[in-house]
Structure formats: C-alpha cells, structure tokens
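Multiple structures follow.
Read-outs: derived from the displayed coordinates by stated rules, not from any lab. Model, not experiment: these values are computed from the prediction. Cβ atoms are built from the backbone, for glycine too; each structure is taken alone.
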Structure 1
Amino acid sequence: MPSIQSKLPGVGTTIFTLMSRLAGQSGAINLSQGYPDFQPPRKLLDLVSAHMHRGHNQYPPMAGVEALREQIATKVKALYDADVDPVTQITVTSGATEALFCAIHAVLKPGDEVIIFDPAYDSYAPAAALAGAKACHIPLLQPEFSIDWERLAGSLSERTRLVIVNSPHNPTGSVLSRADLDQLAAMLRPYDCFVLSDEVYEHIVFDGQSHASVLAHEELAQRSFAVFSFGKTYHATGWKVGYCVAPAPLTEEFRRIHQFNTFTTVTPLQYALADFLASCPEHHLDLARFYQAKRDHFGAAMQGSNFALRPSRGTYFQLAEYAGISTRPDHEFARWLTQTHKVAVIPVSAFYATPPATQLVRFCFAKELATLDEAAARLQAI
C-alpha cells in the first residue's frame, strides 16, 4: 500500500465529535456539541416539504438560489443598513464551515500569516494550514475574553494577510462592540490584509445589546468576508446552510474555491429559507429573547452549585469554572463529568493552540427547559 504523508499530522477527530460520542456511550445529557434538542419552526419544515414536492430537487445556481440571495440582501439592509448586491456579493454555502474554508483559501497562500484569537473555533487553523499559511495565535484577555490590542499591534506585519474575528464568540460568549471594530479598522489601515468575520450567532446577543457586524462598518466591509449560518438561526444545524457576504472582487475569488468544494447547496432548503425569511422575519428578530430566557433559566438552576458561571453576552454557550470541584485538567474533567455524572461538556482548552492554566468547560443551553433542569440537578449534586 502506498504511504500517506498527512497534510494535517497534528489534527485528530474534533472534540465535538468525541464528546458527543462519549455522551451517547455514557447515556449522558449532551450539553457539549452546539445543537438544539428541539425542532425548527413547523412552517419552515412544511416549506421544505412543499418545495421538494414542487420539483425543486435539482442543482441550483452555484452561488445560491436567486430568491434566497435577494432575501439575504434585504435582511442585511434592514439589520445593518448595508447595501449588498445579491448577484455579486452573496454566496450560499453548505454550512458556515465551508464558507470559512473558502474565504481562507481565497486569500491565503504559502508563506502568508493569519491571526487567530484563542480560544477559537477549531476549523480556522487547519484550513489555514491546508493553504500553506502560518497561524499566529493571540490569546484573548481574561476574564472578559477581549482582544489584546497591544499584542495584535506587535503581531501585524507585511506577511499578515488575514485576521479572523468571531462575534458573538464561540466558546466564550463575548461580544465585539462598534468601538472594537473601529480599533481593528485603525490598526489594519497600513496593511494589505483582509478580515474574516465569523458572525454565525449574529441574532443571539443578550441584555439589550446589538450585534456589531463588519457589514455595518463602512471601512471594514471593504476588506471583509462576513460568514453567517441559517442552521444556528433556525435550529437546524444538520441542514448545513450558511452564506458569505463580501465585496464583489472578494466574492469572485471566494466562488472560485466554492465551485470546486461543494459547488452548491441543497436546493429545496434554499427555496424554503427564502420563503421563510420573507414571511417570518419575527423569528430572527426574537431569537435573542428566546435564548436569553434559556440562558437565564440555566443560570438560575445552577445557583448554589460548585460551578462558577462566567457571563455569557451572546451565543447559546455558557462557560463555567470548576476549580471548586476538581483540580483535573479540563479534558479529564469533561470525560469524568460525562461518564460519572452523565452531563457532557466541552473542555475549553480544545479551542487553544497553547491552553492557559484555567479550569473551564463550555455548556450548550440550546436545549428544552426540562433538559436544562435535569442537567442542572445532576450538576448541583457534585
């Protein structure tokens, strides 16, 4: 048999797959991998079925169904007062992860550098490595998990080709402000450098705050790929439908990668999403309230436990410190918690290139209230 020289020799199975598998094997409540245990809106499901029966089952346009791209442009204008061309600036993708991959490969080549803020979603660095680029990891400042602007300034150079930001932030729940985007724009002015903005939790920002999108920032929008997820918004993560918004020249290069990656995305889902966006905008407008109620319910149920919850300003994730329970490293603690107390979590060190000495795990609260109550009862007993 011929030998294989891996392009990603240090990469194994993702922590999300490992912990979900362990949860199933252990009979644990799965608060690890980030997906809901409830269904998408019934009307949306009915629309998918209707479009299947109408014959929308063949290849759609490579860039996405025209009606869906038009609805995305309408939504971007309503939310961010940004005019984007659905023909030249919007591409529908097979999930946000595909969009992230295509954007990274659109601009990075061997020898380039990309700045990644840790803890970071685990697809960024491998995609950059496959492009032959070097990842420069900058830890976010605790306890707020804010950008270390001084360290960023010292890391930028003529080799820096891409900076990846994520807000609302997975796994920490932190949120970038308009002032943060202003600071980023000012720091990048001297450099021929792009921004990849992972905004898949755009609608899940709590406590009356609003999402600061690069699309609403006139300067950053000119050098940015902005990535979004229908799966996160409509409780349908398994559909793997996302999209990327970028200036026309960036979109042109993005599509060169996209067309030889997945080429296109499931047709009836796109038509259904277009119809639902047009008829039910209240869904995404109400999503923050919906998930804030779950965040607050889980927080109240965890009061008095030996876990110390960190503030969650967005996403459907909750960090918790377990120093009052164990001195185990977080990977060991997560396995112990899953196998012994039947609640699966994600160790936060999995999101770092060089993990700091903190004892943090991530809970997903995108669950039915009964699921959260049962999980909290088990955690309270520790």
Structure 2
Amino acid sequence: MFIPREHLENLKKMVEPNKVVSIFGSRRVGKTTLIKEYLRNVREKVLFVTGDDIDVQKSLSSQSAVKLKNFLGDARFLVIDEAQMIPNIGINLKLIVDSIEGTKIITAGSSSFDLNKKIGEPLTGRKKTLTLFPLAQIELGKIEQGSETAANLESRLVYGSYPQVVIAEGNDKKREILNEIISSFLIKDILELENIRNSKKVRQLLELLAWQAGSEVSVTELGNKLDLSKNTVEKYLDLLEQVFVILNIRGFSRNLRKEVTKTSKYYFYDNGIRNGLLNSFNTLGLRDDIGRIWENYIIAERLKKQEYKRIFSNNYFWRTYDRKEIDWIEEREGKLFGYEIKWSNKKKAVAPRDWIEAYNNAEFNVINKENYLDFIC
C-alpha cells in the first residue's frame, strides 16, 4: 500500500544530472518506498544498491575514478540506500559527479549527522536535501474523508504515524510495531553512530524526555538523574536529534531582558515513539497528559508541513521569567507569528501583554481541535 508522499513531487523537481539528492529520515519512515515509487517512471538504467552490503562499501569507497566507472557500468542513475555506512562516500560521490557526465544520484540515510558529515563538504554546491518524516496528516488527508480524519485523530495522538503503524490492523499490532522500531532501530542507530555502548542510559534519557515533552528541560538535572556528566547528556541529546527522534526548540528573545533564552524544549517527531517509550497507550479519556501529547502532535505535524511545503521558518517558544508564555513562535518572511496550542477550546487564550507590547506587529493565534487542520495541512 503506497500512501502518496508530499516529497514525491519535490524529488521529481530536484533530481538533475551531475547532482546528488540526499534523503534523510529515521528508519521505517518510508525512504526506500518513496525512492522506488519515484523510480517507477524512470526510463534510464538504474543501479540500486545499499550501503549495508560489504561489496558495495568496498566499491564505493575506492576513491578511484576508474573503479567507480566500472562499478556503475552503463547505468547513469545511481541510488544508494543507507549511504552513511560507506566510508569516504562524499569524496567518491564527488568523483562520480565530476568524472561521469550525466549521472544522477539519490542517497538515503537514517542519520543526518553521519551522512551530512560525510557528503557535506565534498559536495558543496552539488547536493540537495530532503527530510522524510512519519506520515503527515497532509498526506493521510489524500486517502481519507473528513469524518475518517476525525475518527482517526485519537489513534494518531496515541500510536503516531509511522507507515507500518498506520496501516496495521488492531492496537496490539500497532504496539508491537512501535516496540520493534524503538528497540531494534532507533536505539540501534544511536548506539552505532559513535560506538555508544550504554543503551540503558540512552533509553532512560529518552524516557525522561518523554515525560517532559513540551516542557523546558535542564541538562544538568537530566545528568543528575542519570548519573552522567552534562557533556555526555548534551552529546546524547545531539545524537537523538540527528537520528530524528527528538526536536530541540530554543526560547525566543529580541527585546526583553526577562525573556528566557537559555533553556530548551524537546518534542518527539512521533507521538507513538513517545508513548511507546513510556508504554502509555491509554485512550484519551483515561489520560492525564492529553495537553502534552496534543501539543507534541501539532508541532510535529507543523514541522512536516514546513518541510514538505518548503515553508522556511525559524521556530521557537517564548517565555518570560514571570511565566508568561506562548507555545510556538515562527519567524518567517520578516514577521513573527505566535501560536498557543490548546486541546480544550472552552477557555479563550489571549496573547500575553508583554508579547503585545514588545512585538506589536506580531500575529497571535490559538490552535485547537476546531481549526488545527488549517495549521498542519
């Protein structure tokens, strides 16, 4: 079952001769499926390989233009899945692009840290990037009616939107898939990045972040709870971002001394991963964290829309030391947009006076169950 992906059209526009398109995203979000769907209409000869293959690693790390030409043969379209596994991949892709005229290349990787580091500098000016996330409502809306979207909202909040999870029948199966993704793929990717061996500490850190999703986080406090140094916690947090598990949002400040800027909020790219880490799959009526998972869902979906619709924005939260706050700030097109995210629409939210006085040209809106689709689709 192929659910139409927004990046399919973007991929079609980006692929060019003598250029590399790199697709980032965590495992199981559908990178390979997206590429294969794109290739269905490609008439050129395609060489599709994976960086997990030892022979492929040897061939594509040779740094020999002759050996690389021999590897491609008469193919002029190269696709490399899990490209971050190949040593010196950036230099070798540069050799291919520079020495084999007309070659088109797509790479895919589950670690933006590893793959960007390896191809970034050698391919300056020769590469374009796309980030693929778990299924977005903007994509799911293409295959469901409005009433189905409303009916499926609880499942999206509790079980998330990984493709396998969305199409799985029954909540037991959804939980099984999420547990497999967490233990067999996400944790594994993190441990492989820099030979980190303490999987227990990484798991505990993720659980602490899951409890605090959407709240300001103290790295020092996390270190004390985990018996880890501040530097080690910061390293783990950075790696978790690079494999698309969590997102770090900083505080916004421009005018006021009392604005908080040095702390971070962390969100999960997928609610199912957050809930799976806590083994928390209760229905909405039995949850005491509905506000937290609603905010996490809306922000993750908004990020997907920004990526897929190419909306270029700097994202923040806003808070003052006397606890006036706005959940989500976007700085784009020379203007500020503030959004308060509310599960309940019974109580009307208004912009804090300090925000209005400091940024009188900024917009302010409340996102709730009545209007959220306009914000994320």
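Structure summary
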| quantity | calculated |
| --- | --- |
| Per distance in nm of label points 7 Å out along Cα→Cβ at positions 126 and 166, the highest-valued of structures 1, 2 | 2 |
| Given 0.30 for FRET efficiency 1/(1 + (r/R0)^6) of positions 78 and 110 (r between Cβ atoms, R0 = 35 Å, to 0.05), calculated: source structure among 1, 2 | 1 |
| If distance in nm of label points 7 Å out along Cα→Cβ at positions 6 and 302 is computed and equals 1.4, the structure in 1, 2 | 2 |
| Parent structure of the calculated result 47, 38, 27, given that Cα extents along the principal axes in Å, for residues 134-277 alone is the read-out and 1, 2 the choices | 1 |
| Given 25 for relative contact order in percent (Cα under 8 Å, 6 or more apart), calculated: source structure among 1, 2 | 1 |
| Top of 1, 2 by distance in nm of label points 7 Å out along Cα→Cβ at positions 102 and 246, largest first | 2 |
| Test item: Rg/Rh (Cα atoms, Kirkwood Rh) calculated as 0.98, pick one of 1, 2 | 2 |
| With FRET efficiency 1/(1 + (r/R0)^6) of positions 254 and 334 (r between Cβ atoms, R0 = 30 Å, to 0.05) derived as 0.25, matching label from 1, 2 | 1 |
